[in-house]
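The next part holds the structures, each set out as structure tokens.
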Structure 1
Amino acid sequence: MTETVLFVDDEEELRIAVAQSLMLADLPAEVYERAEDALAKISRSFQGVLVTDIRMPGNDGLWLMHQILEIDPEFPVILVTGHGDVDLAVRSMREGAYDFIEKPYPPARLVSTVQHALEKRRLTIENRSLKQEVAGDDKLEARLIGRSAPMEGLRKAIRTIAATDADVLITGPTGAGKDLTARALHDLSERARHPFVHINCAALPVDLVETELFGHEAGAFAGAIRARFGKFEHARQGTVFLDEIDSLPVAVQAKFLQAIQDRQITRLGSNEPVELDIRVIAAAKADLTAAVTVGTFRADLFYRLNVVTLDVPSLNARRDDIPSLFLNLTAQAAARYSRQMPDVPAEVLSHLATQQWPGNVRELRNAADRFVLGLDPLVIPNAETTDRTLADAVAVHEKALIYAALTANAGRLKPTYEALGLSRKALYEKMQKHTINKDDIAK
């Protein structure tokens, strides 16, 4: 986002003059007559500053300052004062104002003050981003587990786009973790303090879409005794997660498109539009490009949602993650059911890594639950039926066995090669052959 100066004053001539002064200094500016209009632009991630006159009809500059500092206590607000307002401006600085300029002021004074305020804003946002990245790494590692290249790439993409307001389309098979990815994007964003509203598009009753999503006024229909917020309005300043959006009937897709595109809705029974400050994340298990081609999904809605696409890999596409992931899911299940964490032999982890998981992480989680509850002993069969060649099957099994042993021994080499009946040199050679890095093993 470009750094922008918001200027508020009820005098049109002054707004024009200030806009020209800032533009001549290569400072993009937006000017407003009313405090409320400028307030609508402010968020914790807004890369700019505000300059406002104190004395204005209606909500004045001090009201605007206090409203903004509630959103972000570190937001730079520069007050423009008349001669009699200097004491008031000084008190306002103690309450959080960045600086004040006394009328009449030369354009150079305004430009200099704004430039310093923009530098402060830039540093504030950079520091927040760094802190968020450091804190977010641990959260992402714990939530989206795996050291495989696809998972490393997914976490990197989430860190890159989480702090933006870009709409995101998440694709991937059932059970792969699309909902976890959406929640991670929200929790690592500036909107984390606001609602995360999950809408299951497959479960929406077609005849209730408008009232469920957009709300209604009292008396809008029989039984509407009082006004009701819809899910979109409830998510203001937060995130709307449109899960299984590929399940939406075409007739309903147009209603979604208008709300997402215009960022406003109209409650049933009302003519007054309601502005929405939301981020939209959608998830689909089907190929939406193919759905557009055959006409089951609107092209305009697809292109509106498809600003950024994240692909969540299937479990079969990241088999190296299965041992550590199963251990983590087993620990979670043990805590959830108040059971002791059972021992999981390395050969069991190896066997799990060679199996097909059409239900992905969700299916593996169910297996972990059954194992903790004693309902599934995870017996390893003596023989397996596979369509791979013998050499391929042996290589996959050997790699999974080594990785599982390393995981079970927290990456320590000595107990690993002893457990596998190998020499240190043989273990190193096999790790090189299978591109296994012990530093990638979850500790």
Structure 2
Amino acid sequence: MTSAPTADTTARISDPAQAQRRILRVLFASQVLSGAGLAAGVTVGALLAQDMLGTTRLAGLPSALFTTGSALTAVVVGRISQTRGRRPGLATGYLTGAVGSAGVIAAAVLDNPVLLFVALFVYGAGTATNLQARYAGADLAARGHRARAVSTVLVATTLGGVTGPNLAAPAGTFAERLGIPGLAGPFVLSGAAYALAALVLAVWLRPDPLLLARAVARAEEADAVPNPAGAGAVDAADPGEGRGGVVLGALVMVLAQLVMVSIMTMTPVHMHDHGHGTAASGLVIAVHIGAMYLPSPLTGWLVDRYGRTKVAAASGITLPAAGVLAATAPVGSVTLLALALGLLGLGWNFGLVCGTAIIADTVPLATRARTQGTVDVSIAIAGATGGMASGIMVAATSYPVLALTGAALSLALLPVIAATAYRR
């Protein structure tokens, strides 16, 4: 089921390029806010669980929970977007993330681990929505510019993503003045950021990019004017090529997410156990999240200029390098850990941008949002698996073993690319 274009959408159909520029501006603003919400929670989630439970073994559980929650949200946001458009889908996701943040704060005040885990599951809605927003940037983009449109949305997350972790310590101090445990302070920031992101989208994301893209495609079909570089071009793609593209795009993003989350989740715990404070771990995570999003414009250009598979291969080379460096970095070296996490974020960025472009190229508008939501479920499940397994592995072995395992897994990207080579 798809929605008919609204009056607002129809009124702007004569100039979709102008609408695309406005849409990218609004998405940029919302992603700055949501990036702060996402990064703040990631910085202290594992530490909060470790503090409440008194063990490292389950320190990866928060990451597993909010990535599992993001999997459910990816389905819901995808289906809402499919039937009603991107604006209600994304706004609903961010509001849910704000509710989860409030739940984490309540759990910390009450010292209730069960409530903490439930709230972290709900908090995961913000993670899923932050990722789903990248698809909205590509809805109206021409085929040869989709990666760059996606990158514009992703890079906006950098501003909030770098700021969020560095506000972890001040947010903790502010929370303590309110009688809230310091480690829950960043979730105060997360809740406010997600709520504001929802407000920005609900008020200003007009016209709706997905509904307008459908209206443009219908108008082109009615006029019988072929436009292979436009929004409707994916509908003309060969079905077999489409399925192969979806598989390749999903696998690239899933492997990148699995490796990235597993190493990222345990790095603050690893640093904490070796005497580093919240400020140091916040700096490392800030570098990591900056590397996840800041290179996006360059990555988008590389994907559009040199092709999807070449950048996917770059991801398969960068991620192992990050794992090896994280494993071998001296425990006292914040600089080398920051460099390792920076490479980890860069490898993830390569995988996400090229994988998203592949999906956008091969899925028709009629089923685009639903399929994208399903793909993001796989990405979220991979993140949940990595987050949960990381704590268990570190408790049973060590952080270097975890990092080297991630490096070995990410090398699997290269044979996957070779076996399912996708050409535009």
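Since every read-out is calculated from the coordinates, none of them should be taken as a lab result. Please read all numbers here as calculations on a predicted model, not as lab measurements.
Comparing 1, 2, where is Cα Rg over 2.2 N^0.38 Å, for residues 54-261 alone highest?
1
Out of 1, 2, which structure matches 12 when relative contact order in percent (Cα under 8 Å, 6 or more apart) is calculated?
Source structure: 1.
Computing helix-only ellipticity at 222 nm (-39500 (n - 2.57) for each DSSP H run of 4 or more, over all residues; to 500) gives -14500 for which of 1, 2? Before the final figure, lay out each step's value.
Values: 1: -14500; 2: -28000.
Answer by label: 1.
In terms of Kirkwood radius over Cα pairs in Å, for residues 86-173 alone, which of structures 1, 2 is highest?
1
log10 I(q)/I(0) by the Debye sum over Cα atoms at q = 0.08, 0.10, 0.13 Å⁻¹ computed as -0.65, -0.89, -1.16: which structure among 1, 2?
1
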